[in-house]
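Below you'll find a set of structures to go through.
Any read-out appearing in this document is the output of simple, stated calculations on the displayed coordinates, not a laboratory observation. Model, not experiment: these values are computed from the prediction. Cβ atoms are built from the backbone, for glycine too; each structure is taken alone.
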Structure P
Amino acid sequence: MMTGPKSEGSQVRRAVCPGSFDPITNGHLDIIGRASKLYDEVYVAVMINKSKKGLFEVEERIELIREVTADYENVRVEAFHGLLVDFCKQRDIPAIVKGLRAVSDFDYELQMAQMNNGLSGVETLFVPTNPTYSFLSSSLVKEVATWGGDVSHLVPPLVLQALNERLKQD
């Protein structure tokens, strides 16, 4: 792994970690952190889905992610809509990093990876999740928190605070 400054003419290694991140969980952070050790620049691409109402607005998600990834100097957070391969093409990103929780994730993600590669040549790297987070999803966190369950061990403290405040408003 390169640790010093880039030499003239060397390629900056970029990857993207895409998702809705509504909200970002410790499982997401684990994958982002691991990707940040492997690549010079890691983009966290926050998906905009206008047909789906999230708990947090896209701008709120971006701000939360920026704050909880602030220790990773090589992580950038941006919104995207449309095809992820177009996001990659615009930023010269050759690789997508995705976490896999279970075999059931693999079936869907493999099809997506093959489509993305066929469309643009972008490669997808699958990273097995830390077993601690193998069950974890944003949807599950929202559901448990909505019913008053303790999710403090599943999300960063800042996200927990935002989640609690948001759920009190609803």
Structure Q
Amino acid sequence: MKKNVLVLSSSPRKGGNSDLLCDQFIKGAEEAGHQTGKVFLKEKKINYCTGCGTCINAGKCAQKDDMAEILEKMISADVIVMATPVYFYTMCGQMKTLIDRTCSRYTEISNKEFYFIVTAAVNNKPAMQRTIEGFRGFTSCLENPKEKGIIYGTGVWEKGDIKSKKTMNEAFDMGKAV
């Protein structure tokens, strides 16, 4: 069955390590015949949630930025890939801001398959668990999420370091297995 795969890349560096893993995941998913799309968060204007409460009554956020478009894509997707570089053992601010801004329609992000991609300078997968738990905190608020896989790109600091790692193949294979 052909699936609609949405990749959310929160790397602040286009072609950064987590972004490169996103591209590999997409290549695998496309090879398997799935429809793919990627949102590079750095290129989008996503304001912080102000906690105004408008979304509770109106069902939509009062802010006028790119988040409404991204949220539509998340609701329409069958598969959501959330990718982040790890800073101080947690997700980057761009990803957390996106998660916070789903508040207006998070109940509509239901029955999705989720994949997580994390990259870090530290070469220690257990140290990435805070980041993964942050993603799980988000998905636990959704209806019927299915966590399908995690890609750990550890031991990478400089832009492109991931290219020499077997993680590139893992990302492609995981995308292909969607």
Structure R
Amino acid sequence: MEVKRFNAGDWLISEGGNPAYFFYRLKSGKVSIYSGGEKISSIEVRNGDRPKVLGIVAALGKERVHKASIKADTQLEVELFYIDQLREHIDHQVTKEAKVEISRMIETIILDNEVMSLRKRVSGKAGVTLKVPQDLPANLSLALKELSSLYKNAMMRTGIAH
């Protein structure tokens, strides 16, 4: 483990960037998390707060790819943990069943993060109502009405519809 400091504006993690060879434990400071260039959340640890772990899912995942970027909003103090030793322990000291569960947990977290990101993107598009003009060709009118119906169903399933 190594202690490292970052200044406000520094990027700790880049989405889709270099493979994850380590993860961070945020001891103090505030970071913002970005996905697809949009800020999706922030995390702050003040003195006395429990540290937060950043980048663990990518570090333990099969592809080792970060699904989000993390930027320092303030000066940070973090502990840096290299993943190779932890992966070695998992490979040699964890049961096969536990490895399967770890993989399922990682996959579930990744899917949940993707769903939350998609919900955020879709929520700004709620309430769209398409008025199909009467004088359109029949096939275009049918297609647009079907599109409108699919949209309404999607909004209901996501829980975004008002």
Notebook entry, point to check: Here Cα Rg over 2.2 N^0.38 Å has been calculated and equals 0.99, so which of P, Q, R was it run on?
Noted result: Q
Next item on the list: Supply the structure label, taken from P, Q, R, corresponding to mean count of other Cβ atoms within 10 Å over residues 17-24 with the calculated value 23.1.
Entry: P
Check: Hey, distance in nm of label points 7 Å out along Cα→Cβ at positions 33 and 97 derived from one of P, Q, R reads 3.1; which structure?
Finding: R
Next item on the list: Compute percent of Cα pairs over 21 Å apart, for residues 65-136 alone for each of P, Q, R and report the one that scores greatest.
Entry: R
